[in-house]
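> Please go over the structures that come below.
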Structure P
Amino acid sequence: MNEKIILKLQLPTDPLWVKNVVESNIEELLTDHAFCEQKAASNAITLIVQNPNLSDLVQVMTALVQEEMDHFKRVHEIILERGYVLGRERKDNYVNELRKFIIMGGGRAVQLIDRLLFSAMIEARSCERFKVLSENINDAQLSEFYHELMISEATHYSMFIRLAKKYAGDIDVDKRWKQYLAYEAEVVQNYGKGETIHG
């Protein structure tokens with residue numbers, strides 16, 4: 001998968017991130033990853049709570065909550081298999097910086113579309129990171145696991161974009177998505193140096 005074509009991310013992750021940072025602290029990566037899955041489930045629940053009248057969205061988000069929590073369970077099982085213990089939740093500075101770009105005013109429709117694009121952006125970057133992990137980590141179990149999750153994240157990214165276009169009305173989703181890509185490229189320059197999924 002060429003993430004520049006499919007995901008259109010403007011700044012790829014340096015594969016040396018895996019060799020120089022991640023492999024020296026797999027336990028930290030797994031703890032952070034587990035909480036990323038939990039936060040993804042929480043985000044889907046928030047979308048349900050804020051938009052209960054959008055039945056299609058509620059159905060799709062309900063399925064997503066279940067899938068993300070299944071991923072959380074699987075990461076936690078790998079943590080236990082390796083004799084680790086799930087650590088405390090890590091602050092995700094990347095996501096927090098990305099959240100600042102969400103439009104807070106403009107009405108419910110504008111806020112919904114921006115929340116969906118925010119979600120798509122996180123899934124896109126997670127997909128790209130999982131691809132880099134699967135191709136470069138010297139750990140057969142995790143290489144296979146992250147390849148599988150890369151495909152899952154790509155599906156989630158596409159789903160959020162599709163929902164944004166479905167509920168957009170007269171909002172130009174493609175234009176706003178390009179703005180997100182440009183903003184994310186500025187944000188991500190500061191990340192890819194820590195042993196966390198977005199770090």
Structure Q
Amino acid sequence: MKAFFTSLFVFFYFGILFSQSNYEQKIRQYQKNQTETFQNKKISPLAEKDLKNFRALPYFPIDQNYRVIASFKRTPLAPYFVIKTTTRRKPLYQKYGIATFFLNGTKLELSIYQSYTDKYSLVDNQSLFLPFKDRSNGDESYEGGRYLNVYISDILKDQIVLDFNKSYNPYCAYNYQYSCPLPPIENHLNIAVLAGIKKGLLKK
């Protein structure tokens with residue numbers, strides 16, 4: 001009987017380790033894909049002078065604790081509003097819903113938005129928009145906040161997975177020629193999110 005429980009413990013222990021390793025591999029591949037996008041001269045957001053010395057994007061250590069399952073509440077009657085941007089551009093957005101979750105023991109909420117353009121797009125009307133700020137901004141991460149990509153298809157049974165290891169900077173963090181939405185004040189978190197992308201670039 002003792003040998004059985006020992007074997008069971010070993011099975012679950014190494015199963016957890018394998019799961020964590022598999023997750024880390026997926027995130028590293030995601031980070032590699034992001035870096036390759038920035039290295040591609042045809043689609044890179046970097047200015048020519050920065051592209052010459054660009055090596056990679058800097059990231060916080062991968063931490064599976066920053067992958068959370070949030071409860072999701074739809075807000076279908078929310079009005080459209082003009083979201084502030086880094087330029088004079090004034091795009092229209094609507095709050096699509098509210099994600100509620102726990103992160104490092106703290107209960108948090110983030111609003112998820114959908115742009116007017118995406119909602120009525122004939123090509124892609126599944127894209128949602130999750131911008132946020134946190135207490136790492138200006139120190140370890142970009143002062144203007146970061147984004148997460150989420151989609152309507154990600155919402156299952158009133159839940160949605162938010163993986164902050166996949167958070168990324170708006171392009172205006174690298175090139176002033178871009179116009180980027182700023183996270184509304186309701187999406188300013190009172191904690192530091194030490195996951196995902198950091199500010200700056202790693203140079204050759």
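Each value in this text was obtained by applying a stated rule to the coordinates, not by laboratory testing. Please read all numbers here as calculations on a predicted model, not as lab measurements. Cβ atoms are built from the backbone, for glycine too; each structure is taken alone.
> Tell me which of P, Q gives 32 when you compute relative contact order in percent (Cα under 8 Å, 6 or more apart).
Details: P: 32; Q: 25.
So the calculation was done on P.
> Given a value of 34 for percent of Cα pairs over 16 Å apart, for residues 29-68 alone, calculated from one of P, Q, which structure does it belong to? Spell out each step's value before the answer.
Working: P: 34; Q: 42.
Label of the originating structure: P.
> Of structures P, Q, which gives 13.2 when mean count of other Cβ atoms within 10 Å over residues 21-28 is computed from the coordinates? Intermediate results must be reported in sequence, preceding the final value.
Working: P: 16.5; Q: 13.2.
Label of the originating structure: Q.
> Still on this model: Starting from the value -7500: which structure in P, Q was helix-only ellipticity at 222 nm (-39500 (n - 2.57) for each DSSP H run of 4 or more, over all residues; to 500) calculated from?
Q
> Same structure again: When Kirkwood radius over Cα pairs in Å is computed for each of P, Q, which one produces 17.2? It would help to have the intermediate numbers written out before the result.
Working: P: 17.2; Q: 18.7.
Going label by label, the one that fits is P.
> Which of the displayed structures (P, Q) returns the greatest value of mean count of other Cβ atoms within 10 Å over residues 93-100 on calculation? Before the final figure, lay out the partial values.
Values: P: 15.4; Q: 19.5.
When mean count of other Cβ atoms within 10 Å over residues 93-100 is calculated for P, Q, structure Q comes out on top.
> Given structures P, Q, which gives the highest value for mean count of other Cβ atoms within 10 Å over residues 53-60?
On the way: P: 13.5; Q: 16.0.
By mean count of other Cβ atoms within 10 Å over residues 53-60, the leading structure of P, Q is Q.
> As an exercise: FRET efficiency 1/(1 + (r/R0)^6) of positions 117 and 157 (r between Cβ atoms, R0 = 25 Å, to 0.05), calculated from one structure in P, Q, equals 0.30. Which structure is it? Please report the intermediate quantities before stating the final value.
Numbers: P: 1.00; Q: 0.30.
The correct label is Q.
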